[in-house]
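What follows are several structures.
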Structure 1
Amino acid sequence: MRALLALLATLLALASGARASEPTVDERLVRLRSEQAALQARADGEGRLGLLAPLRTAGLLADALAIRLPLDSGRTLDTLPAPRRQAYAALAALADVLEEAMRRPGEGSRTLARQAGDRAAKALDGLAPTDDLPLVLQVTPRVVPPRRDGGDLLLVPPNVEAPPADSRLTIHFAAPTGREPPAPVIPLYAPAWATAAGPDQPVEIEIAGVRLKSDSEPPTLAVGDWRGEATIAPERLHFMVPRNAFGLSATRSALATATLALRRDGRVMTFELPFLVLPDRPGSVALDQRVRSMAPESNTLMSPEIVVRGAAGETRSVRRCFDPPPGWHFDKANRRVVIVERLGWLEDLSDPTLNGGTVEFASNERADQICLVVQAKPVTAAARTATIGRFEATLTREEAQERTANSGVRALDWREPLRLPIVPDAAERRLYVHLFDEVDRTFAEFPDSLPFVRLKRDGDTLVLQADPTAEP
């Protein structure tokens, strides 16, 4: 019995030591929130476009757990109620997947991050019935549109001096048939500080959740230097935020963070809400097309001379067929026989009229060859004859030629569609897309969609429209 009690005491001591070595939820949350802040700071153009939804979900879940930390402080993860334990696990898993997606960017890693974000969103929803603390579940919009007039495109005439060194877009227009090609036209954007023709529409932000009311004053939202109070609806908060509060972004997208604050039971509870701010200039595209065509080529073939001799009173003929050189074929509409010479002799006297021979094309030749019949025929029984003949024919073939149809670099615009001509029978295509001065993608086939760009094919034209609502 004493041995059994000693063994139980040892096991309890070991269990107590193992439990003491486990990090508390305080430590876990500090580490997870630090990782979340680092991931958001590291997000480049591809990350901001492809990972905005899981990044925002991770932030909402981390903030929700931070508000509930007084309920769990000092405890280990295995002692928490199931919903909060699952929330910590989902947040840790999402952080790992986001780290991998940023370290090895690609569509596969972005898909895994979105799936992990969906699981974290379900864990966030699961916190709602567990207590009476505030919870933000959804924020719209995710994207702040570009300034209305910040990306005005100015076309400099060819006789104007060259643009500044930082202007990298050149538009080349196709030359009309029979005319000299026009000089390149350089598009210049209005500078970021240019005064717009009118104020931009405010950004209407809606925050959905549970228990979002403050004790004494309305919840507030801070974006940059702007701070405003909420218009409260059932389980909804509405804010009208000036567009310029999110800052100016001329060429690159950016993440702007809004801070929602509300007071409950003497505590100030905050939620950090990231927004993707679109730049004034969407980017540029170029389309290269490899075109194969068959160009006709012709040459003239002169056949060898054929000589036929006939003895006195004898008629003789020779039939000879010719094949075209490899890769060529005869144009039988352009051929002729040539009688080089007709000779005749009576005893020792030479008289060409004694030869009634001919040079003709054979009637039974194959379609792919030319056959010539040369005949020596005496007009009197005692005459000797000789006929020399040949033919001339046109040889034709089609030679494959390749050329490249280049659209040149064309600027996208938030308001006007861009139209690129499509060569219907192009052997190969490459569509190059440069978005927000950071994201570069190349396509061998026209994609169904692009982040913030809508594509459609209109006959032999590719139409691209930069659209702030076309979220990835």
Structure 2
Amino acid sequence: MFARRPVPFFRPVPFVWLLEKEWRELLSSRAWWVMLLLIGPLVGVSFIGAVRTYAEVSGANGVATGAGEAFSPLVGVWAPTFSACELAAAFLLPFVGIRLVSGDKQSGALKIELQHSMSALARIAAKALVLLAGWSFASAAPLVAIVLWKAYGGSAYAPELVTIAFGHLLNAGLTIALAAATASLTDHPSTAAILTLSVTVGTWILNFIAAVQGGVWERAAGYTPTAMVAEFQHGLIRLDVVLIAIALIVAGLALASLWMRLGVPVRRRTCESLALAAGTIAAIIACSFATPSWDTSENRMNSFSDADETALASIRAPLHIEAHLAPEDPRRVDLERRALSKLRRVLPKTQVQYVSATSIGLFEQSAPHYGEIWYDLGGRREMSRLTTAEGVLETIYALADVKPPVESDEEIFRGHPLAAQPKGAAAVFYGIWPALIVAAGFLVRRRHA
């Protein structure tokens, strides 16, 4: 008689088995270990340079302390430090995702997996979850920078850090979805890599066109990964940006799952892909009308003062602004960043129209109306040439017959100056981090050999 094998009390579901299998594939991926190896020095370069610049502004070399009192760690340290994650997501993470998705197609394992009843969407979801877990390990490098900054005596505002981390997580999700879609659509990983890079470069071209042409291009460029990450790195969370990013991630993974079904005719998969694209476009248009936003920056750099926002919220009449400024005019950039972007958060129905005959405005300076900013509030019009936030608010208050609030000294952000040098950072990011990654990679690959 043969002894019966004991039946385990808990049987892992097939999805858990698939997660384990994809995790083993990730551990055996050279691309993932290369990304882990390089992200440490990338973060180190950004962090060391940011800390040194922050120290100079804070008066490390005998400079007056006035500049340091208004300096925010969000812009001075965290934005440049986490920018290394943006580079890694654009140039390193796609190869990891393509390797994980294309590996089964190249080895023939996908044909065996398709014989099971699990849906293609569940398969691609397992790969995406594993890739996000792999990205979380890579995100440990900025966390080391946070620990070092606190050791130097620096200030860290938790909502700012959470916002930046969330923004880069969304950016990584977009990259994973794009890599999964291209890897499923193409037959070879190199073709998928070229296609992914083409889409990335295309978003940069869109940003360039938006900076020159403005208008619809400028609005569309606001939803590119570069623009999205920039807003998160300034402590701003916009609901429309988050929803559109999630819609694109879901669409990319859904497209990948459609083309993973090798037994389905190409014509049917093409029709389903076109339907998916139409639904995604409709979802993006619907999400673009979401207006809520949250400013998590400690110095409220994306918002007016509480008193000004209360006064503006009392204005019920529609506001229309017509600015005669070219897209590349520095005054337009100043007006948009310092005033209008904040005004839209308080008065979402504000309409802004830019008028110019050229893109640079260099030869329009002599035109009689160039540089004028016309405000129309409930039928009352007034012109101003001021592009500062104070000038814009003063004009709006005058049109609305609202008494400007008195600014309080308590609301002024004094900053957190720190004249400290990045001691030990070079050893951590250039020595200890690579050594640990190499040692871990050797042990893991030896164990799974």
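If relative contact order in percent (Cα under 8 Å, 6 or more apart) computes to 14, which of 1, 2 did it come from?
For relative contact order in percent (Cα under 8 Å, 6 or more apart), the value 14 is produced by structure 1.
Assign the value 13.5, calculated as mean count of other Cβ atoms within 10 Å over residues 334-341, to the correct structure from 1, 2. All intermediate terms of the calculation are to be shown ahead of the outcome.
Details: 1: 13.5; 2: 18.4.
Derived from the structure labelled 1.
In terms of Cα Rg over 2.2 N^0.38 Å, which of structures 1, 2 is highest? Walk me through the intermediate numbers first.
Numbers: 1: 1.85; 2: 1.16.
Checked 1, 2; max of Cα Rg over 2.2 N^0.38 Å sits with 1.
If helix-only ellipticity at 222 nm (-39500 (n - 2.57) for each DSSP H run of 4 or more, over all residues; to 500) comes out at -19500 when worked out from the coordinates, which of 1, 2 was used?
On the way: 1: -7500; 2: -19500.
Going label by label, the one that fits is 2.
When you work out FRET efficiency 1/(1 + (r/R0)^6) of positions 142 and 286 (r between Cβ atoms, R0 = 30 Å, to 0.05) for each of the structures 1, 2, which one comes out largest? Intermediate results must be reported in sequence, preceding the final value.
On the way: 1: 0.55; 2: 0.35.
Greatest value across 1, 2: structure 1.
Any idea which of 1, 2 comes out highest on mean count of other Cβ atoms within 10 Å over residues 30-37?
Details: 1: 16.5; 2: 19.5.
Top value of mean count of other Cβ atoms within 10 Å over residues 30-37 goes to structure 2.
Every number here is computed from the coordinates shown, using simple stated rules; none is lab data. Source: prediction; values computed, not measured. Cβ atoms are built from the backbone, for glycine too; each structure is taken alone.
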